[in-house]
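Novice: So, here come the structures, one by one.
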Structure P
Amino acid sequence: MSLPFIDLGAQQARLRPALDKAIARVLDKGQYIMGPEVGELEKQLAEFCGARHALGCANGTDALQLALMALGVKQGDAVFVPTFTFAATAEVAPLVGATPVFVDVLPDTFNMDPQSLKRAIGAARDAGLNPACVIPVDLFGLPADYDALIAIAHENGMRVIGDSAQGFGASYHGRITGSFGDISTTSFFPAKPLGCYGDGGAVFTDSDELAELIDSLRVHGKGTHRYLYDRIGINSRLDTLQAAILIQKLAVYADEIEKRQEVAQRYTNALSNRFETPYIPDGLTSVWAQYTIKTHSREERDALQARATAAGIPTVVYYPLSLHRQKAYADCPIDPAGLGVSDDLAERVVSLPMHAYLGAEDQDRVIAAVIG
């Protein structure tokens, strides 16, 4: 019997009565776009992570685009992103006319390397670009090195957008992701640690001015009336049904994060003698969007995945080809020292089933298949 990679069904069974009531309330009211549940969710999200403002939007990619638009990033600007991440982080830069510049990651945390960022800033200037913004990613649920990266950004007159699509709710020296940089963003894609049952996202900021601007941008650039437009915007509103679902999921999210810690620790205890298991720096916690190990070689990874498949255990490679190797980004500037760590990780990482409802017996099945 095959295991699910992420068991949304188990979570739904826990929440189904509350979900049914929440959905029924939305249907009864008939306010399907920007209904009262959206405002309530935004209030709860801001309280959860400690940001002054939270604004829902249609998806995590839009959240990043809205952040760049609000910060005024434009043609001729450089936006620094890790190459070892999902395409959304990079693709939003060209959408506002800017150029993505690829930065390497650290071999232990998989997050943006501050020294590589410094080199990439120099390369961008040499290419005639204006260093405008850096987007650290909380990859696989672990916060990036915000203290170092924000300091470098400020030294170079840049703004910071924290991409916490995978890491919302993780902690960094006493603070919760969603509260870092000028703006932070997240995704509520169903597979995310806090996911809805469709697409959804959110933007976070402590700036009243930026919050007001983002609120306008997400609704076609609205002014004081729905048919008055102060600026060019986009259509990126969070559906009321998704907000109602997320309110119920947020109510148990802290408990699920704790359960994810237990699953991760059990994996680490069993696998660390054989593979490179995830490294969590002191003072940080992960929400374990993925539990990702490193094999010694591509061949070992292939053998591991073959064993797992035969045992009915799903595994996934995030990401098999770093962004700077992709056709769409072939002409983008990179760290002049190369992006060797990211290239190496693409050959050796593999992610195992991970969710808050993964029982000990099922985990033992995963461990047995992985070890072989």
Structure Q
Amino acid sequence: MDLPVRDISVSGYRSLRAITYPMSRLDVFVGANGVGKSNLYRALDLLQAAAQNQFGARLAAEGLDLAMWTGPRKAKEPPRIGLSVTLAAPGARNSAFRYEVEVGFPQKVTAAAFDLEPQVKAESLTYLSGQRRTRLVERRNASVMARDAEGRPAELDIDLLSSETLLGRLEDPARYPELDAVRRTLLEWRFYHDVRTDAGSALRRPCVAVAAPTLASDGANLAAVFATLAHIRQDRRDLDEAVASAFPGAVLSLPFPERTATFGLRLPEFPNRVFEPAELSDGTLRFLALAGALLAYRLPPFIALNEPEASLHPDLMEPLAALIAKAAERTQVWLVTHSERLAEALKAHGAVRTVRKTKGATTIDGLTLFGAFKDDEDDDLG
């Protein structure tokens, strides 16, 4: 059961003082270095970490003191990082689930936490239906309340460390189906930023021949993703079109797997030879990995791409844009890029937003504090 993302909110995280962003099928963020585009991407990654019960560990690895907003605060305002995501619920048109988590430094009296260890201060899951708000799960420090499948609230006796999330720990699908649906949705998100193309990259080696409907975050099963399209789905048309658009005259070779799956590229200059992944340039291999991520047999409910244009020739921006637009027909795509050319090529397909820094805080052109864009508000007024 896919739960599409309606909006996200981030506060107190790095350069993100307070942002609420309404999601669409394709959201493209472009801007100069250092304006905070990657912080938006990291915030999404932290939401998935909450579902993995790695939220505290991930923030600790960043350094909680370094991850906190360091700009001005209101008098006596404690340092906090707040994240929330609203997911459309199945059924009623205006219903949704909102998951929220807030983290800060541990209290000195808390024995079960280190000095700079992130401590979850509050966490909740709320069902939204029109103007109605029903709190399904609520945590305040060590106190936890949850409603079961019959809607009955009860205090939970659960062994929960201060750095752990209830979303990641409370695994009882039958009793808490809404919480389970939100967790499973966030776990299925894919973030593609660690796809290596160096000599030791997994992309350059054969992989185990097991049907792979979705590309792994590190791209290690790329050959199996291609083989699944070619030999199980038996439909490689979109893949072949993407390769031909990016590398005119080239043909992707996808032999039927035995114990391992592999692939190669036949180039027009050398029609009688197949170039194996170990021989391909970083840019060529990266484009093929992006094709695997965006054209896979089964796309995840949400895909986030961080600077996918890295190591690609500028002439590949239009073919890459076509890949991204094609994927956005099947799922939601969030893209952070430095490439104005890539952003321009995507303008006709989704929302392209310019990210800036204003007085040290990341801002998105046209976005109001209430999570709407000025043009949208004008349209509503008209």
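Novice: Who wins on FRET efficiency 1/(1 + (r/R0)^6) of positions 7 and 303 (r between Cβ atoms, R0 = 30 Å, to 0.05) among P, Q, i.e. which is largest?
Specialist: Once FRET efficiency 1/(1 + (r/R0)^6) of positions 7 and 303 (r between Cβ atoms, R0 = 30 Å, to 0.05) is tallied for P, Q, the winner is Q.
Novice: Which of P, Q yields 0.20 for FRET efficiency 1/(1 + (r/R0)^6) of positions 215 and 255 (r between Cβ atoms, R0 = 25 Å, to 0.05), as computed?
Specialist: Corresponding structure: P.
Novice: Matching task: 1.00 is the computed value of FRET efficiency 1/(1 + (r/R0)^6) of positions 31 and 71 (r between Cβ atoms, R0 = 35 Å, to 0.05). Pick the structure from P, Q.
Specialist: Q
Novice: Can you say which of P, Q returns 3.9 when distance in nm of label points 7 Å out along Cα→Cβ at positions 103 and 287 is computed?
Specialist: Q
Novice: Starting from the value -13000: which structure in P, Q was helix-only ellipticity at 222 nm (-39500 (n - 2.57) for each DSSP H run of 4 or more, over all residues; to 500) calculated from?
Specialist: Details: P: -13000; Q: -7500.
The value was obtained from structure P.
Novice: I've got another one for you. Hey, Cα Rg over 2.2 N^0.38 Å, for residues 63-166 alone derived from one of P, Q reads 0.95; which structure?
Specialist: The value was obtained from structure P.
Novice: Another question about this same structure. Given a value of 20, 49, 27, 4, 0 for P(r) over Cα pairs in 10 Å bins from 0, in percent, for residues 271-326 alone, calculated from one of P, Q, which structure does it belong to?
Specialist: Of the structures listed, the value fits Q.
Novice: Right, next: Looking at structures P, Q, which one was FRET efficiency 1/(1 + (r/R0)^6) of positions 191 and 295 (r between Cβ atoms, R0 = 25 Å, to 0.05) calculated from, given that it came out as 0.90?
Specialist: The read-out comes from structure Q.
Novice: For which of the structures P, Q does the calculation of Rg/Rh (Cα atoms, Kirkwood Rh) return 0.97?
Specialist: Answer for the origin of the read-out: P.
No lab work stands behind these numbers, since they all come straight from the coordinates. Note that the coordinates shown come from a computational prediction; the quantities given were computed from them, not determined experimentally. Cβ atoms are built from the backbone, for glycine too; each structure is taken alone.
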